[in-house]
Structure formats: C-alpha cells, structure tokens
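Take a look at these structures.
We did not get these values from a lab; they are worked out from the coordinates using the rules stated. Since this is a predicted model, take the numbers as computed values, not measurements. Cβ atoms are built from the backbone, for glycine too; each structure is taken alone.
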Structure I
C-alpha cells in the first residue's frame, strides 16, 4: 500500500519575546533540518501544477497559477526573507534584519557574493526597484495592498535597504515572504520581468503558458543543501482524475491537491507516497452583517450552531482536516488559541437564538459552487440538512463554476468561500476581517477587534501579542459574520523516488511551494 506520511510538527508556538527589547538583530543562518538521508544532485523532477494561458512573468500579476508560483517564485527567484519549515521567518537574500524600537523602521543587510543568473551582483537598488514595482498610485499589482504600509524605501549603501513604514509592524519580515515580492535585477530603476533573471536555484529555460515550464539547475546557487534536480518540468493538468493517473502511471513524479474521493487509486500503487500536512487553509461561509437577517448576532450564532461540522469533516474531507472554530487562525499559526471553543451542533440552542431574534424559522439563500472549494455544493447541502432541525431553511443555489469569484463572491450576501490562510495573524485579519478591508466578505465591523488589530501589529512583546490575538480569535468566532466549518489539510502525493526533508513546511502545498528547491531524487 502507499504510505501516508504525516510530517513531524517541528514548530511549537512560542510565547516568549522573539524581538526582545524591540531592537533585536535576526542572524539568518538557516536552521538545520532533520533528514532520513542526505540529498544528492542529479535527475529530473516532473511536477503537475495548475497553469493558465494568460500567465505572465510579471510578479505583479501572479495569482492562482501553480506553474508560476512554484516555478518562478519557488525556484527561479528569491525574496528578502522566507518562511522556514518550522514556521519561523528567516533571511533569504537578507543576511540580517533589525527593527526600530517602535517597529516602524526595518533595516535589512544583504548577503555578500550573490549573483543573478545573468551574472550581475545583487545590490540594494535591485531590492528597492523590485518592491517599488508594486507600489505607487498607478500600480495595478495584486500586491499593492500588501506593500501599502511602506512609506519609503531608502538605500544607504549597496548592501543595506531601509524600509520606513507608516505604522509599526512586528510582522513586516513575514510580509516580504509574499510570492509577489521576488527580487529581480534592476536596470536604471526598472526590471525586465518577461525574461526571468533571478538569484534562485534554477534558471529559466522555457514556458508555454497554460501548458508547461522547464527549468535547469543553477550550478552556482548560493544556498548550501538546496536545488538538487538537474532539470525540472512543470506540467499543467487540470482534471483531477488525469492528474492522479499521470502520477500512478509514472508520467509525473508529484501532484498537489489530491482528489480525496479517489485516494483509493493511490493506495493500490506501492511506489506512491501521500503527504498530508495540516496548514492554514480553511473553508468558509461569509454572510453580510450589514444586511438582514445577518445583522443580528443571534442569527449569526444560530447559523453557526445549526451546522453539523463533524459530519461535514467526515463527508467533505473524509477526516483530512479538523473542525473549524469560526476563526481563520488555524493550529498551524503561531498564535492559535487552543482554548478557543470547538463549536458543536446544537439545533435546540440555535432555535432559541432564532426565537430571540424574532424568527420562528429562518429562510435564507446560500450560494455555492465547487469553484469555491472541492465539495462546496455538497457542503452546502449538508448545511441545509442539519440546519432544518435547527429551524433554518437554507435554499442552496448552485452557481456556475465559471466566473464564481467575479460574479458571486463579494456580490451575494451568503456564499461558500475558501482561503489558503496567511503565515501571520495580522496578515489574515487585516486582509479579510478589518472593517476597512477590501476583502471583508462578511461586511463585519467590530471596534474592539479593529483596535486590537492595530495594537497587536506594532507590539514587539510576543507574550502580549499572544494575549491580544487570543482575544481577537474569540471576538471573531462569537460576533463575526463568517462561518468556518473546516480547516483543510494539504494533501499531496509523490513517487517514492523523490525524497524530501523530514520537516515539511505547513505554509502551503508541496512543502510551502518550495519542493523544487528542497526535494531530490533518492
């Protein structure tokens, strides 16, 4: 049978002050990884990843394409910082970084001796130009909101970059790990993104958008113990069954997002290993809190209690995840509060809350499509069934998959949704739950929550941050307009000829999208 590998959870949330005193310097020697065997150079790696015919090499446009995100971000380019498999932020191109006492000024020192694939030396001006590519009034970058808190970027010398923020942010080094914020070579302040020229472990060979990308190993890569394959081919196969068949027949070496319903096919292939990693992705049902009946917190709480989460976990995920707690902060996050109550199915209490809100029964529409997440329509139907006993009459509207994110999400008051999650609590809360967020898909506003968000963002004492984020999780779970029934594991699969480090990242699928850099041929 195929083996189910649950990576050792090497990261435990720390409540100690990582930034003691507010002016700590982060020395960036990468932490050692435990391995079953030492990696070796050579061989080919064929990976299935999603691709779009509209894919562009400009990082300002990057979105859902696995070929782009895994191939270019994860292999051809580097960032200033990266998330280590342990969950901690470490330097990548940055040798060290240091905050001011108020966390508004961050100084980064670049590593020496790093060159681009084109032979040019990495300098601070390249970093400034790469980040500025996403900034400014005329920017249309998908990362414009992420870099908006940067008030100014200064380059005191060729190896130093100083970021001035408009407010303190203790998590700023995490922000710079975002897949849009890769560092390219600047020429007169601008970067030619169309011809990828990075500092990563692989050089760009070719790309047929929506079909495949080919990379070759950079023999002069500056990272020790990384970039082992001689050649990498990323192939786009959209159909889940075709992806699985390609892996089983040996046409490819690895796939992400395994179709859980078809995992029995992999069980019959002894050379296939399934990798399951608890991460930050979660499934949601946001409801507009500024529109009746969702403007009544009793109705919101009743809907949360009228959902049989355990049944949904077993039916939709077949146990490959955990019950959601109506907070987007999952057990994989640093400041996850394990004492946050696990919601239980309680139709009687739900009926009582509806009666308190003036409803004998509640009739509402719920829009869903499997484009939201795999099994979203089935999840909505399960919600409909369990809600009936709680006095909730859900009318499930099956929406077209095509155009779901442009025509339904943010456009209809109650719908199915999916989030990959973010590496920090502030990032997730700021993008989706802050009152002024453009992605506040529940139209939810809470003054105490907004106040804590600003306070926690600038706080360098990690114990104090833990307390504040714990309170914020409780607020969003009890008052918020988003039902979060499931935390979904990442489920990937690979041929056993491909080896990984013992510690696999929980930041995203396929070792945090870094499989090309971190894996090797056994």
Structure II
C-alpha cells in the first residue's frame, strides 16, 4: 500500500483518464502533489466510459465487477468505502452459459443449474457451491470433490499471489532475488499453461471451459496464459460477481469524485500531442496549449506514448519490440436497445461452441474473423431499470477477435447478421426485428478512440513471456521523471489490476521524490 509522503509543490500531469490514471491521480493528490489529468475524449474512464442514446445507457467496455476486495482496499486507503460512492448488487446466478452443442459424456441425472437449451446444455453458475459441486459431479464421476480441491488451490494461489506478487510489485528482475519468494511461491502453479493445468483435474470439455472462460478478461487463451491464473476461479466462485450502481461507469465517477475531493484537476477533450522535457521541466502539449509539470505519468496506450508523444531519442523500445508483442484481443461490440424482455438471457451470458480452440487460433495464431465464435452477452437492464426505457432491454454483445483485423462497414454488417443469427439459434432470443437503437465498436474504433496499438481492446496479453518483469516498466529508463500506469504495466489487464497499477506507479513517483 502506498505510504503517503510529502509531494507538496510538485506539479504532476497525468496523460489519460482510464482507471490507472485516475487511481494514480488520487494517490499522488493525497500525497500533496498538484495533479492535472488531461484526457483526449470528452469522458473520463478510457475504455470504461459510457454510451447513451434514445433512453439507453451502456458500459462501453468493462462490465464485470470482480474482486470486490481490491475496490475496498483502494477506497480504504483514503479512509472511505465503495458504499459511500455506489451501491453493489450481488448477481445470482453469476452468469449463464449456453453450449452450442453437446460435447463430452452426457450428465447423469438432472443436476440443479442445468437446463436443456435450443442446441445444447444451459448451465447456471450460482452462489451455491454445493450446487456447483453437484453440477461438476453430474458431468464427471469424482469431479465434485475435485472441484473443491481445485477451488482450494485457487484460493491459496489468489491469497499468496495477490499479497506477494500483485500488491507487492515485482516488475524488476532484482525483485525476484528476494529469498522469501521461495517460501511464498511453494506450491503455486507458476509455470505451464492453463489448459495443461486444468486437464490435470478434469477431463470433461465443458468443465474445462467453465474454469477457463475468465481468461478472456485477461486477454489470453487457455494455451498461452500461465497456470498461475487459476486464481481466477477463486474470484469467480468464492468472491462473487457484482453489479455496481450506475454500471462500471458509476465506478469511474466514484474515482473522479474522490480525486476532485483530493484536489485533482480534470481536462477532457484535450489530447496530449507531445511530452517535452524531463523532471522539473516537462511540458505536456495539447491543441489548446501546454501544461507545465515536474513529473508526467502516462495512462495512454504505452506504445502510442513512446511512438507518438516522445522523440526517438527518448523512447525505451524500438519498432521491433512493439511488433513482436502478443496483443490481447480486440472486440466486435454490438450495443443494442431492444423492444421487450429477453427472458432466456441473464445479466451475464456466455455462448460457447463445443470446441473453442479454433476461435482462439483465429485470435492468436492465424488472425481471421471467427466462423464459430465464443461470445459474451450483457443485459444490464435485468438488474438496473435506469439503463433502458420501460418495456425495453439494454443488450451488449462482445465477440473477442484478433487485434489488427481488417475492419470496415461491410465486414461489420455481415458479422452482425452472423452473430444475431447465432444468438437466435443457440439461445432462442431473436433480437433482429426488435432493435430500436444500435451502435458498434471494433478494431478501428479502439485505434481512434484510445490510440490502441493494433486496435486491441485490452493491451498486452498475459502470456508467460509478458507477465511480471517481462511487461513494460512503470518508470521510464529513457526520460527522468516520466512514468507509466495502466494495463501495459504490472500487474496487468482488468479494472482491479489497473487500480493496483496506479498504486504502484504512485509509489515509484513518491520514492523518487
């Protein structure tokens, strides 16, 4: 946790108002710095901004409120609680899964939480662990007890991993020379892929998918994400899934309000065009002028900051570095205002093919628009009446696709038809004649809205070669006084992780001061 130190008379400019930038601003303002946030878009929040139209409201990006302990810890540092800013509704079921086809042995009996769907099983993941255990047992003899063992390992990995590898930043090689790590890491599943790890416990393909779908939130696949991330099962099954009042943008507003209480100054609609100078003599240039700073923190896309805001002599990485990175997926997003209810769908719904390997291959191995995609559907109007007019539903569809795919109106129109037809076939909810409001975002939008490298929706994937010390650093090695925060840095992708990234970045700034 950041220890407040004196930063009085220090002017800090933060470029970018995503969660990482907003969190860094709060920590540094509390330490006494004069903090200014400049954001290119008209809303703060970055990828977590909001979309509104014709009485509908949608979270533009993140929509899952996971790891509530991280948010409690963040606000607790400022002697506050999340409840002072927004309410939380615990979702039950956490989510529903539609399987497009029946694969693996048929379940025995009729376990609770399982239903017959139009084309395959429907599984509801609830707060009742006994029910989940029975669901596992019905699909594979002995899997119920194994699930409990797996969950206990996941909990241990989460507690050790968060305390010693996430909250305690280890983004430098020397951080791993700590002799205590041998004790902390004993028994942790540090190496190997998630697919290999899960196969050690379960044979049934549906159970394997159930334990690995959260990897999409990390921007990875079962084959390239380290087994350490089995800790996400503890997040899923034990910690629960919540909906914050006002959606995820309500959380953005909470950070903005907290920052304002601490003295942060926000400038929206003001993109940074150049970062000039060094410690105690920076100038962050924008179309309307320049902001003087002693210290600069960039929450903008890391590659964009280096390539477009800095001269070549002040860049840490060359073109070959960025070209060789594995980027997390982009996304094809549909934001739909729909007449009537959608009873077959839950607040969070997943639609999965029996074999999702070809989809992941089109993301990471052979970039292409997936023919039989796995995708996610959010219906926040199931929980929040304020996001849609009476008698309507607010529906978001997210299909992970490869970063850098060719984009354009014709491709989007064709893929829209494919996805809506797939949704109707596999869930029974045909939305096509009921849509009264519609927007899309895709690769080109992530580039234009967020200066995102390759149009990634998330940043750098969490592969074994892009984890911990192998992610770009918080502190620039080329410019004294320049720092980075957000999903490219440690601990990585996801709203909770970028909150923690803001803490780490503030710690580096204050250490140097």
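When distance in nm of label points 7 Å out along Cα→Cβ at positions 153 and 425 is worked out for each of I, II, structure II gives the greatest result. Kindly point out which one of I, II the value -6500 was derived from, the read-out being helix-only ellipticity at 222 nm (-39500 (n - 2.57) for each DSSP H run of 4 or more, over all residues; to 500). Of the structures listed, the value fits I.
Once mean count of other Cβ atoms within 10 Å over residues 289-296 is computed for every structure in I, II, the highest value turns out to be that of II.
A value of 2.6 for distance in nm of label points 7 Å out along Cα→Cβ at positions 129 and 505, calculated from one of I, II, originates in structure I.
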